[in-house]
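Enquirer: Multiple structures follow.
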Structure I
Amino acid sequence: MKLSPAKIDQLATMLVDVLAETDGVLFQTSDPILRAAIVEIMTDELEVEDRLNAEVHRMLQAYKYEITHERLDYDTLFRRLRQRLIAERKIVL
């Protein structure tokens, strides 16, 4: 994940504060509950890339022997497989 939990919490707090000051925006819950929901959503979205990368590594481990013996470039295979999964799953990073 590219942002620390403290930074995510700070961004969520700033977002709630900006929305609270915006005319026409009314919260249907308390600020702390809204902030916690925003933190959870942001964290889940940021972890999508981490989960994808871990899955690509697992998939390539199944072909570790072929990759080393046929002198294939792991980084190139990683990028290609990652891009293919992103396109197939229509993931937005």
Structure II
Amino acid sequence: MKKGTKLLLGGVTVAAAAAGAIGAVIMKRDRKSKRFRSRAPDSWARPGMKVTFRAELMPGRDGDERTYEVTDLLPSGRVLLDRVNGEHTQTEFERQ
């Protein structure tokens, strides 16, 4: 190959690598901003939702007797329930 062709191919290679690096930085920046934007709507419970305590926590009661309504969702991820005192975590309830 001639010297001019080698220089041309080398320049094209460096330009392609630079374009790839710039594209990767832009894609990484966009991904972070989307992640922080959609944080709030993802929650395991919402006010008005019905949840059922696990049978191990309330032995001898039917599923209907262990079902309560969520009144408030706290920032810590815990919930307050109607007719039940205290804060409760997701691990205390059956999976739906």
Structure III
Amino acid sequence: MIRRSFYNNGRTCRVTFRYCPEHPVASMHLVSSHDGWSTSARPMARRKDGCYSTSLVVPSGSRVQFRYLVDNEIWINDAEADEFVDNNYGETDGVIVT
């Protein structure tokens, strides 16, 4: 699930990313262009229901490419991304538009 909340007279958007893995995992991170593609900058918090979530705040009108990194080795796209673009590794990244 990807949820957007606008505030500051619509100039800012909080994007909440929530992902529920099919199997138990040790860790999940949101890796995005917003954080310079750092694989450690934005860990996702595990919730009681086994899902993981995190949020980021961006200016309205932003385009952020992202993927989830599971257990520091498996890359996952979120089917709820607004669109998908090819990346430099022969795969695709999700894109969220605010």
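Enquirer: Tell me which of I, II, III gives -13500 when you compute helix-only ellipticity at 222 nm (-39500 (n - 2.57) for each DSSP H run of 4 or more, over all residues; to 500).
Expert: This value belongs to structure II.
Enquirer: If you don't mind, there's one more thing I want to ask. Figure out for me which of the structures I, II, III the number 40, 35, 22 belongs to, where Cα extents along the principal axes in Å was derived from the coordinates.
Expert: Computing Cα extents along the principal axes in Å on every structure in I, II, III gives 40, 35, 22 only for III.
None of the figures in this text is laboratory data; all of them are computed from the coordinates on show. Values in this document were obtained by computation on a predicted structure and should not be read as measured data.
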